[in-house]
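Novice: The following blocks contain the structures, represented as structure tokens.
None of the figures in this text is laboratory data; all of them are computed from the coordinates on show. Everything numeric here is computed off the predicted structure, so don't read it as measured data. Cβ atoms are built from the backbone, for glycine too; each structure is taken alone.
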Structure I
Amino acid sequence: MVTREDLESFLIRMDLDWDEVDEGMFLLQSPSGDVVLHLSDPVLLLRLKVMDLPDHEPHMWKMYRVLLELNATDIVHGAYGIEEGELILSDTLELETLDFEELQASVESLQYAASSHLKRIRILSGAEGGDSDGED
């Protein structure tokens, strides 16, 4: 089972900027978005805030449909979700079998999804100018 010390060792090996912001809670800083890791035995929770969701936009259903499609077809680790008015990417990893490669793959998958999908999602949400069909 991965311990807090093991997780710290993994983060050092990943060569990312990070801080332990609370016991068992780590903040990884990256240009594509900060990732919060929360050690909550028996799992490690990963969360990346993508954006704040606008209130009452008329075309939000298009964005929700695209997010569900991306969850099904384009995200290797984790999924999009909504939490307290924010669009997030999250993943859950079992501590019993977690290794360095799995953690690295999960973090990189969340960061890649956030950076590659953000423009399209912002357009669909109405948070960025452009048409509302989300096509690039």
Structure II
Amino acid sequence: MIVDTSAVIAILFREREAESYDQAIVEATRCRMSVASYLEATIVVEGRSGAAAGHELDAYLAEAGIELEPVTVEQTQAACRAWRRFGKGNHPAGLNYGDCFSYALAETTQEPLLFKGRDFALTDIEAA
């Protein structure tokens, strides 16, 4: 299963859906996150709560067993296609930069994507 930034942020900030996302991660055989999404998550958590929150992010990812996946050329090309089809200004899904890398990793691995919100639901990617 591929994990989008939005699901991790929901867990770390104990949002309403946090428990269901955490449970999905626990039950998954394997969880991966793009390093581009990891950077996005770091920017969000440290922007909201400071550098200590970045350490909490790292601790959570390690504890949950979420593997950080390097970005390949193939994934970058898939992210470009995702932006052209579903990106902000191009489609109601309005995928942003980080979203495109989550989409690309899910597409290239043919794994479902765990996410919060409606954006990915408006694409052709399989939801976890």
Structure III
Amino acid sequence: MEKKKGKIKSDRQTVVLGDISSKLSLVLEQFSGVNKKIDNNHKEFLEFKGDMIEFRGEMIKFRNEMYDFRDKTDKNLKIALEYLFRIDEEIQDLKTELKDLRKIFKGKADLEKLNDFEKRLLKLERLVFAKLVKE
């Protein structure tokens, strides 16, 4: 009888060990699958990191190009404004000169020429002022 009990106990242990072994195999399979997913995610992350490093380099290059463009534009704008201000100064000088000439010339023909000159000068002044306002 004891031999029978020992065999039954041994059989139960074998069954339990077999059950534990199969469950452990299942856990190991699942762990292996999870490990593969982690490896794949790590590879994708490294690729993404490389893309981001490349993108950052492109953004730095673009930012530098924009700074250069801004600097050139500022320089060109200053040159254009200086030029327009010089033209405006010349116009003001011509207006002053025109007033002085009106005092000198009294004849009708001379005054007509001065009036024509004044009209052209006013047109030029409006044109320059319009350019200044646009800037």
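Novice: Say we calculate distance in nm of label points 7 Å out along Cα→Cβ at positions 63 and 119 for every structure; which of I, II, III gives the highest result?
Specialist: Going through I, II, III one by one, distance in nm of label points 7 Å out along Cα→Cβ at positions 63 and 119 peaks for structure III.
Novice: Follow-up question, since we're still on this one. Given 114, 16, 7 as the derived value for Cα extents along the principal axes in Å, for residues 23-102 alone, which of the supplied structures I, II, III does it correspond to?
Specialist: III
Novice: Of the structures labelled I, II, III, which one yields -36500 when helix-only ellipticity at 222 nm (-39500 (n - 2.57) for each DSSP H run of 4 or more, over all residues; to 500) is computed from its coordinates?
Specialist: This figure was derived from III.
Novice: Here Rg and Dmax of the Cα atoms in Å was calculated and came to 13.6, 37; which of the structures I, II, III was it taken from?
Specialist: Source structure: II.
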